[in-house]
Structure P
Amino acid sequence: MKIALVREKVGRFGGAEKNVWFLAKGLVDKGHDIHVFAAAWEDEIPGATYHRVAYFKGITFLKPLFFALKCKRLIGRETFDVIHSFERTLRQDIYRAGDGCHLEWMRRLAKERGFIGGGLIWLNPKNMVQLCLERALLRDPRLKKVITNSEMVKNEIIRNYRLPPGMIAVIYNGVEPVRGPVCAGAKRELRQKYGFRQDEYLVLFVGSNYERKGLRFLIDGIRPIRDAKVVVVGKGDEKKYKRLAEGRGVGERIFFYGPQRKLADFYRMSDVFVLPTLYDPFSNVTLEAMSYGLPVITTPDNGAAEVVGDEDGFVVAAHELTAPLASLKEGKTREVFAQHAVFAAERYTVGRVVDATGDVYRDVCLPCCTYHPPEERS
């Protein structure tokens, strides 16, 4: 199959960028002719063809529209069996809603910010452009299939845009490889490297946009738990949240490390992963943390909560973190959860995502072509 994959940025790091990279590599390995349309990329995949989408970036809030228009023009120059977009664009057969339902996110953020702040959300030109693109995309008669990474997002799209359920396929994100819990010696060395004691209770938070990811709830949640320290990785208003932590009396227990491209050290030295997000279609880091043997605590507003079982962690409201954090402080309890978390993560591999996505491609192409997998070709 000749397949076009569309994403503004593609690479081995990040969230959606990484999902596209691993999918492209898996499809190339299966013998497909893969064309990547992106404005920027890292770590080119041998065998894939890259098309640079150069577009005008001078007006910030119009960037998504300019990118969509340029992609439509470039893709129209060739013929593809499948055009698979990971962005809100204007020409695709399949749309993967990895960024969720923007209309739903606007509603949740508006509720969080109150009457005045919420009103400004709806007047923000960047949000208006994304919302218009989303509406145009999901109402495009040429759209054949939508892939979501959680049942949560599937239901949001059905509810807000009235798409038939059969038009939407749910494919959970994948993680590769599954690491498993780190040995005690390696964990001790990592803690020494970053200045933490072996007996301290380390809680890991990973996420950019601290407001959306719910960092303030975690700061409140650890207050009653002595010896609990929070390791914050990601990009956000660090000064604001340092002030918030100091105001709550836990300033000396919150440690900010900024954006990190490689998270392995942080997973390996931590005890628990917490993401009290206000909205996440499916947080990759939740599944990654599980693959490293970390029990997770997250909210029902994270699509990844759908793969967290009762023995892998806790799914609770953002303001109810203290009780599960306290229960996981006990080492033996944590060990049991850690083993179950690894077993759960093993079910969600990158290979599984590639295979499931290939099934969607075949369904889309079935009326117009007969597809033969590489192993069936003579």
Structure Q
Amino acid sequence: MKPSPSLCAALLALSISSAALAVDPPPAEAAYAAVRPMIAEQQRLVSPNAIEVSEAVELGGLKQWITIRGADKANPVLIYVHGGPGAAEMGRSWPYQRGWEDFFTVVQWDQRGTAKTLRSGGEAANKAELTRARMAQDLVELMALVRQRLGVQRVVLLGHSWGNVIGMDAAMAKPEWVSAYVGVGPLLSLYANEKAQYEALLAEARRRKDATALAELEAIAPYPGDGDIPFDKVNVARKWVQAYGGLAAYRDNANFYFRAARLSPYYEFEDRVAIDEGGQLSVPALLPDMKRGDHTRIRETRFPVFMFLGRHDMTTPSSVIEPWMAQLKAPVKKIVWFEHSAHLAPHEEPGRFLVNLVEQVRPLAVKR
């Protein structure tokens, strides 16, 4: 049975928005289309050494869409590796990214299987090699392209959620190309993540004396259990993650995040639909790879590692990440906490996020 959009979204609560499931554009689309040029003009980069590119490049034999934006090409390069799988960030980054572009040249990438890359290449071509190994190699090829094009030796890799899986794979494959690695709400090990999440949800439901939540959560025990993790159980867990502010802190939904793509200068309606379709395509295809993955086995890196963690994140609980960081050997390692964020820290605390990128990460990127 093909998973429903809500079940695909449930895996990491980031694959599907509720904004673009209709066959035809909603009546409000005309209003969104009128606003997008205003945002594009406000965010236009006009300084003499700026770069502002949106194009499809060939990675792994498939044309994949990227943007490259920065106020000064002399700045260090940061590649954002989005989560999901299938939760493209390119169209959702505009509320916070312009500030980054004064200090970094920022590369956004619609991975194979979602958004503009899915729309332009079609489902068959995108699905043909939709695997963790292929996508990690896509990222290595993107790093090579960016290094050559921008004339840099090393880049900052930022992996969000699922993006940490292929992001760390690529970093470990080419450590000499990485000036620093930033994990944001990183997925390190699916089974450890689900176990920690379930325990946190039970504890919170008991603290709130929430009989409804307790009944639903106890009904899916044991979770995640051994073997396959049924989508219906995942759906229950993610329902309460979101309701308890474990996706977006102090909120019972993340519509501000999901709907941001409506006003993106880089996305048309069809691109937003392709995010939804990408979640449905990517999650079932990549779930076996996700189950097998376990980055907690990594004991040493040749590059600095930062973990930017939301204090309220129950999507990827910090109880999995902190012990791993404690034993990791790296040239520099640090956990940076965002006290008023859950899983979406760049969106939830954009000012603090930028300050920490500039103060913690950028000096290493400049030196290296």
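Summary of computed values
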| item | result |
| --- | --- |
| Highest-scoring label, criterion being FRET efficiency 1/(1 + (r/R0)^6) of positions 159 and 255 (r between Cβ atoms, R0 = 25 Å, to 0.05), among P, Q | Q |
| Comparison of P, Q by mean count of other Cβ atoms within 10 Å over residues 247-254 - largest value held by | Q |
| Identity of the structure behind 16.5 (criterion: mean count of other Cβ atoms within 10 Å over residues 143-150, calculated), options P, Q | Q |
| Answer label among P, Q for the case where P(r) over Cα pairs in 10 Å bins from 0, in percent, for residues 127-238 alone, calculated from the coordinates, equals 10, 24, 27, 20, 14, 4 | P |
| Origin of the value 150, where volume of the Cα convex hull per residue in Å³ was derived from one of P, Q | P |
| Answer label among P, Q for the case where relative contact order in percent (Cα under 8 Å, 6 or more apart), calculated from the coordinates, equals 15 | P |
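Throughout, read-outs are computed from the coordinates displayed, never taken from laboratory work. Predicted model only: the values in this text are computed from it and were never measured. Cβ atoms are built from the backbone, for glycine too; each structure is taken alone.
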